[in-house]
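> These are the structures, in structure tokens.
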Structure 1
Amino acid sequence: MGHAGRAHALLSASGAHRWLVCTPSAKLEEQFPDSTSEAAREGTLAHELAELKVRHYFYTTDFGKRKYTTCVNKLKKDELWKDEMERYTDEYLEYLKVTALNLTSAPYVAIEQKLDLSVWIPEGFGTADCVMVYGNTVHVFDFKYGKGVHVDAEQNPQVMLYALGAYNTYKMLYPITNIQMTIIQPRIDHVSEWSCSREELLDFGEEVKEKAALAIEGKGEYHPDEKACRFCRAKAQCRARSDYNVKKAFDIGELPPLISVEEAGKRLLELQDVVKYQKDLQEWALSECLAGKEVPGWKAVEGRSTRDWTNMDDAFEKLISTGVSPEEMLYEKKPLTLAQVEKMVGKKEFQEAVGEFIEKRPGKPTLVKESDKREAITNRVTAEQAFKEEN
């Protein structure tokens, strides 16, 4: 427990996607405070609940019903608690249970296991949500409560680092040759699995060791990248990112009057971080203005004002007393959306009760990178479709 108060390594496993690509960024970030968001705190609370459930299931003797209930009730007093956390953490636990029950023998299970990574990263360590070891296989599970971005397990540096730590911890006790990694994101119904051999994992470890040696000293080259920069604390002031985006936005040279689709594809890839960088830069410049500093050419002003009730119930009572009809003037009868009803009832119960009344309409076409796993769509008519229409 105590997820929120844990120490974080300079070269953390969760930030590996950044410092493995842009090695000097880890040291650069040290100048900036490590802030947290409500979403991050909510995720921490969900992780604590998930840990309790997994510990109660696999180690019932040591962590029985009374201890479990007491700890859960304590979490429920948190201002960020939401009842839906119960359902999503149940889905995570169910995946672990099914995995364990499908094995030929009971696995060794480590929960919230702190893993030593110092063989590859100076003073490095990480904490895996769950590790199972059985026979020649080590299985690392990573529970993610976020709902913004699908995270895949294939070649995922964070989970691979956990796997390295797990292998190093248990290699003397088990003849580990196979590595299984799973990322579970129940809020977006996403589970990603990937496996590799011990040799592939150790090769990755050697690459990490080389990059970590540079990163711990703040050496190497800056490599601004949409994914690497997303959560970097230095992203607004980083000169390398600034120069990179300014060049992409303005260094276009002499070009023909019309661009081709090939050029459009290349431009979209090159410019994808420019808008995000502008937003980050604006937020930082605004914070500087509000702190009393001058940003040449810019100033902070009060935005468009909004109005709200200080006491809506009292206000409505007074309006009703003047003759205003509450049914016609003050309230609007409006059903909840499908997603809101499902959230309130529960996914499984919702499907069983009203699944027959639901149709899934295709989403609005959107442009994504070619690496996206979704199937491509087109307005072109295929020969098969044309033949059907003729008949």
Structure 2
Amino acid sequence: MPTPHTVLCINVGSSSCKFTLYSVSGGAESVVAEGALDRIGASGGNLKIRDASGRALAEWEREFARPQVAVDAMFEEFGRLKLPRLDAVGHRIVHGGADHVAPEIVTPALIADLKKLIPFAPLHMPGGLEGIEAVAARHPKLPQVACFDTAFHRGMPERAERFPLPRNLFDAGVRRYGFHGISYEYIMHALGAGVPPRLIIAHLGNGASMAAVANGHPCDTTMGFTPAGGFMMGTRPGDLDPGVTLYLLNQKGYDAAQLDRLVNQKSGLLGVSGLSSDVKTLLDARPANAHAAMAIEMFCYQIRKSIGALAAALGGVDLLVFTGGIGEHAAAIRAQVCDGLEHLGLALDPRRNDSNEDTISIADSRSRVRVIPTNENLMVARHTVRLVFPAA
């Protein structure tokens, strides 16, 4: 009987820390506990921990000044609950740059490299790195693994990876990296032998992007140099005419900090609606709120355009997969996105879509549409076990 290993998977962002504790034995993973610490750096912070059945193990409110404080609080609660001793920790890290193209065991040299990438993803990288350092401070001998959201896309052809900018900027790292790669990787594993030649995966959440996969290999994606690019998201605008930023700098007196807040915190669904970045809130409000209705209309329109562009890159589409919080649960968004894509062979069955079934396209649709829940933490757990316990 193989010895079970307890693996903690952490996803530390700028304002939250989500985690899952797994017991892994003989290649099979089972959830021990999972939860989140929310509103890091703001008032009203809270911690929630559930067991595998969803039963509450802990739930309380406390302010967490920064990610390290939140991670420390998580470990303290693990000790109080007498959860199993950890054997390894895996982290979702948003950016691996051009050089880190596969999961790696954390070393001082890797941390030094990743700190150089903070300007590439300033909203996400500091929290991820602070999470690694918080674990190391508490458990210095515990193996840690970093899994990079950008790694999935490193196989893209150069024509998709380059910006039309001078070559020296590409050599300096200014290129299209793509994100949500761990989610895309999980969907590929979930499809298994069912990966078709022309696949589009739509990861729709507060941050959102899509990937085109040709014959099992990534060939394009909507996000670019940072997670602010692509189509509009909860608080991010997606792709902007570069002249807009020049105008704001030169004519409206914006500085770099104001631009950062604009493109990461004040745009997208929130900026257009003036109400909320939450899709459910906007869907509920749109019958009586024209700004909420316009935000939803723009969101779906831009996703639909992006599907068309990726279908052009693929030469058509055999399967469209919706995943992520919005993609998995917002039937109204899926319906509005796909309305008008019949020319690509994409046609939804309203009953299946409203019921959140696995396959939501009509029976005789030329191209299938599926809803597949993602599981980034499980993917991180598998990579962590593979690197730390290769014989497991």
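Just so you know, all these numbers are worked out from the coordinates, no wet-lab data involved. Worth saying up front: this structure is predicted, and the values here are computed from it rather than measured. Cβ atoms are built from the backbone, for glycine too; each structure is taken alone.
> Could you figure out which one of 1, 2 the value 0.35 for FRET efficiency 1/(1 + (r/R0)^6) of positions 162 and 298 (r between Cβ atoms, R0 = 25 Å, to 0.05) was computed from?
Source structure: 2.
> A value of 38, 35, 28 was computed for semi-axes √(5λ) of the Cα gyration tensor in Å; which of 1, 2 is the source structure?
Structure 1 accounts for this read-out.
> Starting from the value -11000: which structure in 1, 2 was helix-only ellipticity at 222 nm (-39500 (n - 2.57) for each DSSP H run of 4 or more, over all residues; to 500) calculated from? If you can, show how the numbers build up before the last one.
Details: 1: -13500; 2: -11000.
Working through the options, I get structure 2.
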